[in-house]
1. Comparing Cα Rg over 2.2 N^0.38 Å across 1, 2, 3, which is largest?
2. Thinking of 1, 2, 3, which structure, once relative contact order in percent (Cα under 8 Å, 6 or more apart) is computed, gives back 11?
3. Going by mean count of other Cβ atoms within 10 Å over residues 51-58, which of structures 1, 2, 3 comes out largest?
4. Starting from the value 4.7: which structure in 1, 2, 3 was distance in nm of label points 7 Å out along Cα→Cβ at positions 291 and 531 calculated from?
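FYI, it's all coordinate maths here, none of it is from the lab. This is a predicted model, so every value here is computed, not measured. Cβ atoms are built from the backbone, for glycine too; each structure is taken alone.
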Structure 1
């Protein structure tokens, strides 16, 4: 490959004459001698010929030699010798023949073609597709598709057949891989190719064979087998999957994936996707008769979103698995193995100009870890919500939120809760600050079911809520290290008053205490949900300062500090909680920013003034000088809960070689949360990557996996897919095939 090497040169601009010219002049042959300007159809049928020497009979035939160039429409033929017959519209060319049309270049020793019907043949053709056309067809840049064949038959407009053809996207001189085909039919009208007796040759070795294959010629979808994937995990053994893609219609498709695991057996998976102007959705399911556990195991995921009419929309989600260990044993992504709550809900919403109403039913499947059990959440069967917000002509903002929810649980007390929270606020704004007073009333009523020890009860709670939010903004221009910056100073005060009310007799359907963070300092209630409303006589004081690069707009530095002062003890707690007499919250402080184009760093600290110690901190840094070069580091602690260090990187270790690594270690538990090591080689027109991963799947168990994948640019990928794992585990990871200079 290639059998013949020809260069394709175009002559100088043509001199268009009507008649026959000899020497350096040109010939224009038309089917009419009418001197009127030619019509478009006549122009399309015109043939322009230029050569060193030409002779023939006008309007019948032309014989040309020496740097011959023939043009018709957008097609160009160059050759050493060319004979054109007007009556049959036939071209016979020999010697360094080159045909260029629609981004395709064909070279060979001989060409016979009937121009109007596009029927003919070329001997020993060498073909290539220019980069612009390849970008359009394949949706990515940098590809140089090329190949050769023993014979190319033109079988009509945009119809080709090649015998004993080879195809690759490697540049000329690089013969690392080929698709070898005994018989290949190309239909450009439908953008479909059909091959018989095809195999992929990599580094001179056949690695994949198929007796027949039908494939798209561009990046459009088409039914057929996808590349097989294979790998190994400690939980399931060696495995291989062979997906079948089914392009049912332009707006919906399906993928059926058998997955064979040596330890467990054959799993069948399927995915169905659909899309229209008013709805979209996906259904995904798997079924496995597991030899290892002697049980039938399955998973289902379905999601549907739809707009029924102006203002009306619906939403449906269902997630379910057969057992608690399904993800821990059958998934290789930490985002899946850590799942404990699977959502199952359906909702109908009406959105008007200033209000919104929603009806929802919601329940959950809880996946339990025997070493770390959790209490399953309540089901909402159903939940009705109504929210409204309006602003009057004087700037006052009125809002109202309400809900009516039936809570159900198999082991805990059940009941119905009604919530109504009307409020009004008056934002007062100017260029350098704002003041927003707000007042509201939070009303909650419960109708609790009877139990074996207590009759049904009806309890309620009414609490006024008052707040005052204020802030100012100052800025100045400064110069530092030879650059201009804008420095801002943004103080903020936020006061909340809510009187105390004993809530210990109220149930707790969905409330929990929020983690203290900078945003939570400016909320009315430190609890999520509506079952607990904290008592409050408190003031939040905070200060933020930013340093903005005036040339680029980048936030080079941001410093923030905040604390909440309590003027009375916080008495409201969750069940089992204790009242604290602290006169202030922990101090929250953070500093970070984009130091330069490559470095970004963040640090956050939560300091307990009562204990005089840091109870939570987080330090992160990221170095990304160029695509394919990234180092991420973080260290995070929460007293008594978390003490973890996390390091991940992608870095070139030799020409064309990249190393990938992640090390997420729990110092407190003395175990690896996730470990990953991989290598990737960019061969220019192909890439090979291998990844080893170990993840903690439960409190005392781990799973290991190995991925290896060969990617042939413009053709497909063979092997198990580590790309999703790499993108999740190494933030900033870039596929080496997307790098300009690997």
Structure 2
């Protein structure tokens, strides 16, 4: 689940379900009690029947809920105006993302709104003409490119596609010199539960890639027990042989990193999400050899020349760099310093290190002896550093960055002179110069300070009742980062306020910040978020009658816990593709078992007791005045089972006495949000803004 961090107002989407008459009351949900005992406590589940999406009564229930949601949202007065403005703001100039250099060729995604999906393009770096290699914009735009991997020379390109939000990937291979696709198709190549992974052979005649085992005839695919297989170009995928992972882990996840020219390959192997990796190395096509165990607490790595440099967090909560040889020998490269290490990239004979401290990001350049050369001259605050495209031995790198008021920019950094030259920037559809960014701190229950970034238009000052939306995530070591305001200007220019909290569970301050929000310490995440919301009230930005909160995926769990623990604190809540029945997360549905490393397992009585204490579904109380709630889910979600949202919506609808709506939208041709086409992303923002505008009194 950690692969998806939904941006504020960019999580779910509203899809019209046909014309329906408006109704004032949510559809009734029958209770069919299932009782069991967990951690010595009786647990009753009246909505277990909603877990079966194939049952006729469940399908009818989903249709009725969609009709109720459509009718309720359709009656909200600002919907049409906000939808039009959101679409207008989303039509920017061409955007670019995910740059990679290989053999002197730059590969990247390019999208020109309202184009449904990004193209995959290439150009000789730096000044060659742009060539479109893959255009997925056929049909309804439901085919998305999930990832791509150029061969060492750049002659060949492997790329993955998935349909309808499912994320289940098929890998294709093309010849970049001719633009023609090779006949090779590699199905079941990860996606969703297990990330895609691929590395090229040095001779470019084959690839090693992650895949699920082909199910037996008549059996459904189970997205578990992923292995690494080797494919020889020109042969059928049925001939591919397993080279690693048979019996490794039921919830295996892999990251493959090619060394220079593909001569060496590094493997970072994980058991589920959110935990440290084991590190393996191989030379050529030899077997993978383990060189580091999980005790090193490795979270990422990069090849720098002939050395694999790993980011290790053992006894270094902000991270340190260690070089690992093929013989397993380690040598210290760079001690822990200021800021948490986010990633390392090769540059010249040295490397770049990207760091963060809360919402602040920066990059430092080091030589081959790990001596600091300089800090890259990027803006000091308000930006996130995205991709870094570089090649060993080349003293120039392409850095992608953007921030609250800065849409994506690419800058060429010259490591010799220290100069930074903008080579590409997205032109926004409006003027963002009057957007103001400020910071406040919340103080959590245990005294921990929680940074909160507040965004408003110039002239909008705290008056105690500004309609305000607070966003956070809080899990899997994923940071909340400065991201371009974009279509959310539609909220700001009407006098609304946006806020982002850097709560524990992410890695903004390092791995310790993440670990303090895991397993039995998960309550810290919810306490941090409450502290952030209280800080907005204490500083007079808003009050309880005008405060809305938003989160998706793991952030959906955050929303569920926030509204059940402090229902009086919030006026409106949007939770997207979230987990709400936490003890049931590890059942064999979607991504649940992969999350055990983050949430823990109910087989541990201490963990089970902690889960029941915060699990949103188990803490819904009858007769409570809950805030207005909008839940969204996707029928094809491979990461969080859609029934999580169904059960929580039913419980809230039955329990709430506030008279505020509890809405559920199920999107039938969508998943977790990965690869959603342009029209869905625009519909998403319009839906959420319309809901919040009505419930928080925007413009009143």
Structure 3
């Protein structure tokens, strides 16, 4: 993989330069007496291929990542990606200590985090006005999308960095929605001692203990391992809730030479969490003449509710340099999850009271992902060309047994309480769904020198879905294919300015048929984007992007079908906007992130004429955020103070635009004090305990956003 340190030099020269840098650092840190020994003690250096890989997966000091392989698979400097991309670094994750992945990306431009409120089942978010949540998640470059209620959720403590690529990404990642994708990078083994333990407690009663350990395992320095784990027991603001998690993540890297590296990654996890809670609002969903409920009712749930999952995953990453110009990369992961979901769900408000129904969802899901590619670097005239050619494969299946009969339970307005016995509903369905996607792709990154780079790509994908009704012994299947492309141009000027322009495409499968029995075509997404990046220093980057994003062939119900089992594809959604972002170090003592997003969305085509001209759901017109971390060592050695503000303007939860979810502003705070090998962290999210709703559905109800949480953590490094 071409090193980003020397982008214009031949690959072998970059390796030698890195080797010299490592040797020089080692020499400077070696006592003179040791240097004088007669080469009896030889220090083995980390293999170069591992060192290069850590630029895209390892720990990052500061708030600005130098490079990425999420937007260009061969790996390039961040400024060379011809599309909006943000990297949430390990430093930012450590400073803010997010509790969920959706919290980790809360300060990223174009991202609306937690639009579904206190919903711990998944990581929920929208990107550029498209509600994508768990269906846009990848881990280590392989799909980790939700399958029904199986979301394969991971803890931020096992993640080293998060890459957020905005806009269609069909060429590199196949089927994906219009807004973009989020790539989680798992912590990898490092070839140096690393050891810490953490203890924490928060105002919701969550107590946790975690550890992270890594080191070299042999004298030759070719084998390293890492183990990360956490156990958490507690609850959320909701009464009688659960917020329990235990996970163990392990990795081992074998790098016998500068040309070969194999990393094995495994993970087991068990969760017991709290489902989504929606309540009606007095005067809107509940007529004043019927009665009312207290504000506290939004934090009540039935003892019947539970959301319990168990998951396991195992996979590897393999890289081999055949020579200085040809590299083979392979990534593979197998994941398995079982889900036991019971819920007493809100049905609606009537004159007689609030009505609820029970359902049970029992699931088993498996997914396998495999990606192989070759990188070939060669001169092309006076330019340096890196061609990536690959093939990937994804196989997922999930069995769902559902119990649902819509037996209704009525809760009186006089004394609303969910403290009553609930009878398990009857069996309603048992299905097995299998999804297979195969794709071949190429991406070419052409460096003309003098700062000009062109990136272009093309993919063809085949994908099919089969759904089996195991109760009635019937099945339906659907085959589709799609071709997507992308092209982008960047030019870096000597003054640090890098303008770019790009065109990208994406697609998602639509399962179903028209009223005439024709299989639905995939939805397509296209985006034009122009942007400007400015790097006044190596530690700071300012960026601006202007985009026009369209999603077409949107699946909609055919209202002429009285059975509601047929669809049309006349829907189209447009998203246009401006994103501003700054990341990095401002002074020797101050670093942070800033973002602002202006977004205009519109339903431009629909079978329902009343929707045309409306805004898309979960698409606020304005968002702004600022997080700053201040090294206050001048006042007290080891003291750091961090704080942030996040503003979200009002938005709609549905395309009907019949009800507005009010905007809100939230504040976060952290105070950290390091002394010797110990660090004490005080964190407060929603500092002023802002009472707000994360979404409000038309004539139905709203879901509360998370209130103030105060946490205290003690970390010991060994």
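1. Numbers: 1: 1.31; 2: 0.92; 3: 0.97.
Largest calculated value belongs to 1.
2. On the way: 1: 5; 2: 15; 3: 11.
Only structure 3 yields this read-out.
3. On the way: 1: 16.6; 2: 12.2; 3: 20.5.
Top value of mean count of other Cβ atoms within 10 Å over residues 51-58 goes to structure 3.
4. Numbers: 1: 4.7; 2: 4.0; 3: 5.3.
Working through the options, I get structure 1.
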